[in-house]
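> What follows is a set of structures for review.
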Structure 1
Amino acid sequence: MKVGFIGLGAMGGAMVANLLKGVQSLTVYNRTPEKAKPLVARGAILANTPAEAARGDIVISMLADDPAVEAVVFADEGLLGALPPGAIHISMSTISLALAERLATAHRQASQHFVSAPVFGRPEAAAAAKLFIVAAGEAEAVSACQPLFDLLGQRTFFIAAEAPKANLVKLSGNFLIASVIECLGEAFALTSKAGIDRGTYLEILTNTLFGAPVYKTYGELIAKERYTPAGFKVGLGYKDIHLALDAAETLAAPMPIASLIRDRFLSLIASGAEDLDWSALATLAERDAGRNSRIATTAGTWTPR
């Protein structure tokens with residue numbers, strides 16, 4: 001099987017490293033070619049354009065947002081024009097439902113297949129091949145992708161034949177994670193102001209009723225105020241909540257908590273925290289409680305205001 005991979009950020013780079021363990025021919029493309037050097041040293045083939053990465057059986061894209069996906073798919077040197085008939089494009093990005101539908105239509109008109117397969121998991125889960133994959137598309141196409149999914153994750157969930165439904169599940173899941181972060185932030189601000197040790201409080205939470213991975217992962221980041229380096233940036237969190245609200249409006253499904261969290265993310269962005277980990281949402285509760293955090297970043301020290 002000849003596979004292409006487009007997008008070598010924190011997630012994509014880790015995913016390619018795992019694909020190299022089971023794929024004999026793997027071509028990679030990234031807008032910044034330097035990021036591909038360690039992977040090329042391990043056997044990947046470097047492409048100069050998205051089109052060069054899309055001339056095999058399957059091409060995977062793992063990109064930040066809708067504009068990035070549109071650029072690699074629909075550009076003159078994009079993957080849509082290069083992907084052979086019958087080949088598959090797997091989009092593992094968190095994108096809008098509208099773009100997922102547009103991609104499915106475009107590939108169908110080109111006699112290609114499209115599978116939407118966003119993932120749950122941070123870069124460390126990607127590196128450990130422990131992602132959870134939510135897949136939607138034609139059943140035969142999803143089945144053909146399963147060997148690759150097995151290299152990348154611990155479980156694949158098949159949702160539906162309609163590709164956008166996988167993206168809706170992903171967006172709803174990210175809304176839930178952001179809600180947990182906001183609530184953890186408020187709880188830590190409350191207990192810290194009373195003088196309760198943050199580490200002890202985290203131990204109580206995660207060893208009683210709140211032992212789920214989301215509480216353990218984000219509870220530790222918040223307890224230690226470790227918001228850099230970002231596993232998932234504030235700007236991306238804002239983007240995903242915005243997309244969830246767009247879907248909610250289309251489906252006439254009010255999401256008042258999502259509206260609140262969108263505004264909380266917007267406050268962080270306005271204060272210059274766009275590149276912090278999205279768990280920095282918790283700093284707003286600390287600020288509101290009169291306890292300002294000083295966060296060390298690559299650009300200096302940041303304090304929520």
Structure 2
Amino acid sequence: MITRLAALALTIATPVIADPLPSWTDTDTKAAIIGFVEAVTDPASPDYVTPADRIATFDNDGNLWAEQPVYFQLTYAIERLQEQAEADPSILTSDTLRAAAEGDMEGMLAGGTEGLMEVLAVSHSGMSVEAFQADVSDWLDTATHPTTGMLYGDMIYQPMLELLRYLRDEDFQTWIVSGGGVHFVRAFAEDAYGIPPEQVLGSATPTEFDEETNEIMKLPGIAFVDDKAGKPVGIDSRIGRRPIFASGNSDGDFQMLAYTMAGDGPRFAMLLHHTDAEREFAYDRDSHVGGLERGLDEGPDRGWVIVDMASDWSRIWP
């Protein structure tokens with residue numbers, strides 16, 4: 001018979017293993033993530049991967065934080081464009097820009113990806129990178145979402161924060177590979193996700209060095225679009241290693257996940273499916289933002305994990 005003292009000693013001697021993903025419900029999805037991480041980090045496992053090759057890439061919009069009704073960076077850009085247009089209406093040189101300045105979202109979105117990039121290019125140019133990022137930080141501290149009333153900077157996903165931390169605890173490098181602007185995401189990535197600016201990839205405007213001010217200045221135009229096929233290109237040029245783990249939420253991430261899974265050895269790809277209209281938003285195939293169609297149709301046959309937000313997450317926000 002075990003005495004109370006002996007039982008207490010046994011309890012103390014037996015460590016309690018904390019759940020690395022407490023906001024993920026106990027579904028096959030959570031088990032798949034943990035099973036993969038345990039396999040690639042166990043030196044005795046045939047699937048062991050050395051820490052140097054434990055590269056994990058994450059899309060940002062709709063994957064690490066929310067993206068409806070429009071990308072948060074676009075909301076920021078529209079507000080800045082409207083301020084600029086009041087001072088100088090001549091900057092409104094296209095139907096897309098004029099629609100954005102008038103708050104006509106339907107008209108602005110009619111310009112497609114090229115139109116959105118035009119809004120970003122005009123609204124983000126003419127200032128130093130440091131000044132731009134300081135302005136973004138100030139905006140995130142005060143701007144509120146139109147339907148949730150939350151600060152945009154607070155609309156990050158608690159389950160994804162746990163996943164990022166879990167991977168880093170297991171000696172993964174976590175990188176953001178976003179279609180959003182690289183300087184925009186770098187303004188908050190470290191505070192929000194624990195990801196330093198040097199591990200953020202994104203779309204970029206042209207820049208130049210100003211020898212009078214010794215600052216990097218943002219110029220009009222688009223230098224690189226880090227979306228769709230651009231994501232693997234950006235990963236190759238910046239990281240130099242093929243990821244073994246990739247996470248996204250839309251068809252804009254399809255090529256990044258395909259590139260990740262095409263490598264040798266163990267691989268993991270997942271898509272976050274927004275199915276929770278009550279706690280967040282529900283959208284996929286016909287969405288004007290974060291559309292997910294090809295990933296739903298082809299992902300399961302490719303061995304990708306589809307995360308069902310409504311059933312796989314016990315909570316959404318921190």
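> Taking Kirkwood radius over Cα pairs in Å from the coordinates of each of 1, 2, which one would give 20.2?
1
> Figure out for me which of the structures 1, 2 the number 10, 36, 36, 15, 3, 0 belongs to, where P(r) over Cα pairs in 10 Å bins from 0, in percent, for residues 68-219 alone was derived from the coordinates.
Answer by label: 2.
> Who wins on FRET efficiency 1/(1 + (r/R0)^6) of positions 236 and 252 (r between Cβ atoms, R0 = 25 Å, to 0.05) among 1, 2, i.e. which is largest?
2
> Another question about this same structure. From which structure (1, 2) was helix-only ellipticity at 222 nm (-39500 (n - 2.57) for each DSSP H run of 4 or more, over all residues; to 500) calculated, if the value obtained is -15000?
1
> If you rank structures 1, 2 by relative contact order in percent (Cα under 8 Å, 6 or more apart), which sits at the top with the largest value?
2
> Let me ask something else. If you rank structures 1, 2 by mean count of other Cβ atoms within 10 Å over residues 164-171, which sits at the top with the largest value?
Result for mean count of other Cβ atoms within 10 Å over residues 164-171 over 1, 2: largest is 1.
Laboratory data are not the source of any read-out in this text; all were calculated from the coordinates shown. Note that the structure is a prediction, hence the values are computed from the model and not measured. Cβ atoms are built from the backbone, for glycine too; each structure is taken alone.
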